[in-house]
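What follows is a set of structures to go through.
Derivation of every value follows stated rules applied to the coordinates shown; laboratory data play no part. Computed from a predicted model, the values in this text were never measured in an experiment. Cβ atoms are built from the backbone, for glycine too; each structure is taken alone.
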Structure I
Amino acid sequence: MQWSQVIADPVLQNLPYKIELNEWGKLVLSPASNLHGLLQAELSGFLREHRGQGKIITECSISTAKGVKVADVSWGSPDFFARNRLETPYQEAPELCIEILSPSNSHQEIEDKVNLYLSKGAKEVWVCNEDGRLRFFNCRGSLEQSHLFPAVPDHFTHFI
């Protein structure tokens, strides 16, 4: 299955799941909780307050070596949008991709997503645990704090 087919299929519209494609073109569905939605909104709100000239995308589809992955929240610079506009899925990752963990995510799945986003050009990937704690990564590995958004707290638990 191709991403354009996923987007055009009326049966797949308005499902209460995050939809991705694996490397074989098969659908991967992940149920979203209200906690997941709250963390997604809070992270988007933080980025909106600190974004500079960039834009925020939720549910950002990115074509990777292992199929189309969908970052929960992402941020792209004006240069990113000048190059990619609203292509769906993006062939390169925005500068920042954020994954919010769900109970259905395995450690290996998240590690793969971090590496896939970085290999597609992301400058940083943030992983938000269910308790609101953030971990930061770039192509060199784990970071103590974000270089793109140094003011980001290492946790969003006070919002929950």
Structure II
Amino acid sequence: MQKIGPFLWFDTRAHEAAEFYVSVFKNSKILGTSYYGEGAPLPAGSVMTVNFVLDGEEFIALNGGPVFEFNPAISFVVNCESADEVDELWDKLTADGEEGQCGWLTDRFGLSWQVVPTELRRMLSSDDAAAAQRATAAMLAMRKLDVVELRRAFEGR
């Protein structure tokens, strides 16, 4: 068990969301589910929490009712090693969701993600300020991040 991990508040779709996320990411599984008893805020027998792992990272999802909603102030960054991985995760996570700018998206459950090629971090922190600025300008014009176009911009081609 990791020391710090995300705890996600859903209205009533925690189990559905966990199953979806486990289907998207490799090395993922549902670890366990707990249920509400009598006198709880939601009906007895309904899912209370789902513990799950996404690519080695533990999450907990709660069905807590309609008190809170997700917003883009908190998002999960997914570092992708290849353009194919960016494409695959982007397509899966935006299904019935919304594309945003600069690699951000909101999935069908309202959770925000950033699907980012790992190469971009190197570009943006480069000692070559002009190259970093070109990569930044290219990124700001994109929805899904295109590593080939980012590399072209960075290299000034």
Structure III
Amino acid sequence: MTDPKRRIEAGDPAPDFTLPDDTGAPVSLADHRGRKVIAYFYPAAMTPGCTTQACDFSESMASFTRDGYDVVGISKDPPAKLARFRERDGLSFPLLSDEELTVHRAYGAFGEKKLYGKTVQGVIRSTFVIDEEGVVTRALYNVKATGHVAKLRRDLGLEG
């Protein structure tokens, strides 16, 4: 696993993982080999910012899929809460549960962050774009929930 203080950078191999989805079924990064993957880490299902971000990803799934991208959302929430989140908001991509924060730490998506002016330990809202071979092409930390998906699409040249 990656040093928790180290952040993933473009060119790094993406740390592999297998996590339960919202139904409890295991999902591995290796399952997506041959396709590009957008793996994003968010603090908590069913909170306003995380809902905005998840709905933005869901609304963009047709263009992501068309351009060869799979999307997975990863949080520390248990599968049952993720199932309620998916159902409530009609989300169209897998939500994965990392209750032990092992994968968060491997990606540098858990650690010190500023929250209302205080330094706390927590989930760092982050997005990673991984190529067909499992190499990180973009590592984005401290992203904003609102507008992030639109900016990511622009940066990836997925305007249509």
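Given 2.3 as the derived value for distance in nm of label points 7 Å out along Cα→Cβ at positions 38 and 94, which of the supplied structures I, II, III does it correspond to? Mind dumping the intermediate values first?
Details: I: 2.3; II: 5.0; III: 1.7.
Computed on structure I.
So if we calculate distance in nm of label points 7 Å out along Cα→Cβ at positions 118 and 134 for every structure here (I, II, III), which label has the highest result?
That would be structure III.
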